[in-house]
Structure formats: C-alpha cells, structure tokens
1. Identify the structure, out of I, II, from whose coordinates relative contact order in percent (Cα under 8 Å, 6 or more apart) was calculated to give 20.
2. Please state which of the structures I, II yields -0.51, -0.59, -1.22 when log10 I(q)/I(0) by the Debye sum over Cα atoms at q = 0.07, 0.08, 0.17 Å⁻¹ is computed from it.
3. Compare FRET efficiency 1/(1 + (r/R0)^6) of positions 33 and 153 (r between Cβ atoms, R0 = 35 Å, to 0.05) across structures I, II and report the one with the greatest value.
4. Could you tell me which structure in I, II was used to calculate distance in nm of label points 7 Å out along Cα→Cβ at positions 81 and 201 as 2.6?
5. For helix-only ellipticity at 222 nm (-39500 (n - 2.57) for each DSSP H run of 4 or more, over all residues; to 500), the calculated result is -5500, so let me know which of I, II that is.
6. Among the shown structures I, II, from which was the value 17, 46, 25, 9, 3, 0 of P(r) over Cα pairs in 10 Å bins from 0, in percent, for residues 65-144 alone calculated?
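Quick note: the coordinates plus some simple rules give every number you see, no bench work behind them. Remember, predicted model here, so these are calculated numbers, not experimental data. Cβ atoms are built from the backbone, for glycine too; each structure is taken alone.
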Structure I
Amino acid sequence: MNIRPEMRQFLTELGLNKAEIGAYLATLDIGSGSASGIAKVAGLNRVTAYEALKRLSAKGFVKIRAKKNNRTKYFVPMEYSDIVARLESKQEAVTDLLKRAESLKNEFEANFSSAEDKPVVLFYEGVDGVREVLNDTLKNKPREILSFSSVESIEYSFGEEFLNNYWERRTALAIPTRGIIPKTERAMKEFSTERNQKELRTVRFLPPDLYNFKNEIDIYADRIGIMSLSKGREHGIIIQSRSIAESMKAVYETLWQMSDNK
C-alpha cells in the first residue's frame, strides 16, 4: 500500500492505534475481506486484526457484513462521506456541550473548591524577569488590572518602548486598568485625561511625601505581581492565590477611595 504519512497521522489524531490503522488501510486496499484476509494484507496476526476490526466497527470506520449460509464475517470500509458525516456529528455534539457548559459556568464556579492553602509563587530576576511579570497581567486576560506604581520608576526600569508596546497590547485586549500613583508633575503630565481615555486607564493620586512608591504592584484575576525596580537588583514575584488577591483588592479599594482623582 502506498499511503502518505499524512494519512497515517490523520488517522492517529482521530484516535486510532497502530493496529487499527493497519487494519483500516488494509480494508481500503482490498475493499472487503475477512479478518484473516485483512490480517495478511496488514501484516498482523489474525487475532490482533480481528480485535482491531471490532474496535473499528464501534468507532464507525468499518461495517460488518455476513453472507448467507456463511458464518464468516466480512469487513467493509466506511465511505469517506460517512466518516466526514460522523466527524461533523461529533463537532455538533461538542458545540452543544460547550454551550451547556457556558450556561452552567456560575454553578461550576460556585461549587469549585480550590487549593487555597497552597498558593503558587513564581520568582523572576533581572529586567527581563520583571517584564515577564508585567506581561503576565495580559496573558490571563483579566477583567481589570489594579496597579500601585510611579511614572518615574516604571519608565526608568521598563523603558519607554516596552511600556508603549505593553499599553497598546492591553488596550487591544480591552483590559481596563486603575492606577494609584504619587502625585508628581511628571505623572500629571504623562497621564492626561485624553490619553487615559484612549488607553482605558483611570488614575488617582496620593501625596508623594506620604506615598513615595518606587516599585510596581499589580492585582489581576487571582494573582498579584510584585516588581522591585531598583537598578541592578530588578526582580519580580507572582503570587497566585484567590484569597490573597481578594484581600489585596480590598486594600486597594480602600486607598482608591482615599486618593485624589485630580
């Protein structure tokens, strides 16, 4: 049999093992045959071929026919159109299950018990490391990102080109952000009302003498990203814990109410 490797790979992805593929391709080659005849063409022993053919029948790749006054079973390959129709039927079933899963999403989440006692902590070093922590805020596509930061520190550590690219990607993903930052002239100029609206950002300020913030903390989804931006000692931490994230969000909302929006 002159079978392209792509054909064997396709059948593998459909869930057939090596014996089933050999038996199925043998039925295509001879059109119809007994288990012993198919085994000979496929290079399998009769028992292996027969068991493979039974599974192929259950999976919808072959039909079993019996001739009158003959106890021998004959195996016939299903036509291409029949296999495609079966795949389309499975696709419809999966689509229906996805819709039903979506309708039950709240119930799943309400009854889901996560391992909150075992938070995941990831550590990153260097400039590339803190950039990876910041990039993680987009990978999870959260509903909102809450940030403690300062304009001077993030520009100095991340670089203008990286930051602009990050803000463009966040805006393209339609992820809004709120930021609490020290009220400096640079910050007031950098985060203008027009730019904030364009980049889905809301900013509030705290007095720099009380809030001399030089690092970045982002709260998003069930995670907290902490970035230490000291020159030459840059490092970052991601903490994945729903309960810790919720506690940090509560702290953030308290400071948000205390901060100045002008």
Structure II
Amino acid sequence: MKTSTKLLTLLLLWGMTLPMLGQELSPQEIVRKADEKFNGEKTSISQMAMTIVRPTWERTVELKSWSSGREYSLTLITAPAKDKGQSFLKRDNEMWSWNPTIDRLIKLPPSMMSQGWMGSDYTNDDILKESSVVNDYDHEIIGEELIEDRLCYKIKMVAKEDAAVIWGFQIRWIDKKDFLFLKSELYDEDGYLIRTELGKEIKSMGGRLIPSLLEIIPEEEEGQLTIVKIKEIEFNTPIKDSFFSQQNMKRVR
C-alpha cells in the first residue's frame, strides 16, 4: 500500500513538472535576459576604450561609465587629454553634458539622442541608455541562425507607437545557451538598415560571460567603424541615486 502511494505521488509530481519542462521563454524574456546579462540586473560600472575609425584618420576615447537601471547613468571621459573631464548625465528623462574647459553645463534635448556621441557611430541614446530594448519594443522570434558557431535566436523588435526611440525596428541575434547579444541590425522608421553591431571576443568579465568587444558598422559609410573595447566591468555594485547628480558630474573621477 505504501509503495503504491509513493508511486502515485511520483507520477503526480512528474505530471506537474512536464508542462514546466515544455515551457519556452517568450521573446521578450529572452531579450530581457540578454540585456540584464550585459548591462547588469541592477547596476554596472565599466571602463572602456572607444576607437573611432574613418577613411583618413582614427582616434581613441577612453571612458568610465556608471549606470543604475534605465533611470540613471553617468559617463566620464578619461582620455585623451583634450577631452578629459567631460561628463554626461541621465536622470529619468533628463540629460546633461558638462565641459570643464568652458565650465558649462548643457541640457540635452530629446532631439539630440540620435546624434553621434563624441563623433562616433554610437548615438547619445546608446551611451545614455535612454531607450529600453525590453520595454519599448514588441518582440517576435523569426528564426534561428549560427553566429560564430553559436546557435542564436533571431528576434525582430518593432518599436511601440508611443515609445520615444530612434529606431523603427531592430533584429537581434541572441545566443541560445548563454544569452549573449552577438549581432544587431538597426533600421529607421522607413525600414532602411542604418547600422550593424557585432559582439566579439567573448570573455568572463565581472563574473559572467559577455562579448568584450563591440563593432558598430554604419551601412552607408564605407570605411567607417567604431570599436568599443570593454577593459573592466562589474555588475550590481550598490550605487546611491544621489551619485547621479549635476554636482557629481563636475567632481567624479
């Protein structure tokens, strides 16, 4: 009798587990996992080098960045000497830049979010993390593809009508095993491809596996490229909201 009872209990538990085993992540959940893995579930602190490549010249800008969710971010230029000390702040929907050379604090209007940051192929929106790949788009899995021998979800992200975003839609390739952003195509409202992003040199950094090098390739600018190299990164270190202030823009190091 006891054996029968145990067997019945096991069968019931197995029957409850089967639907859970068969569940698949929604496309929005996949994008969320990839976004949190790269940007941190709560906060991130990083040091990066951004190399801007043009047909006749190139230059490298080094920076340190702090972020807390999508509400707060602060970015400080640490090199070269002529740009050192410039900082950029986002608090909720307001953004500012600080230039110590001219001792001037400038509030950035939303219209500047699509402009290139520091002359690169990155936009102000990218650096200040104004838009959210999770909340500002509708997501759909449209296939699977291999990127660098990793099987990826291919997810189309269409901007919601009321979202303040600069892209009409995006297509992202996200590694199925480790939830890594390995490739992105970004399109304008008319459906034209504007730029492609590639995640490369996958490494363990900050206690997790992430692409340590990003390439941003504009579609219609031959010989033009921006390369972002992550030198150091840490995730989910507590940062007080008061850190992200106009006063701190002028003294952060």
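1. On the way: I: 16; II: 20.
This figure was derived from II.
2. I
3. Comparing I, II by FRET efficiency 1/(1 + (r/R0)^6) of positions 33 and 153 (r between Cβ atoms, R0 = 35 Å, to 0.05), the maximum is at II.
4. Working: I: 6.0; II: 2.6.
Answer by label: II.
5. II
6. Numbers: I: 12, 16, 21, 18, 15, 10, 6, 2, 0; II: 17, 46, 25, 9, 3, 0.
Matching structure: II.
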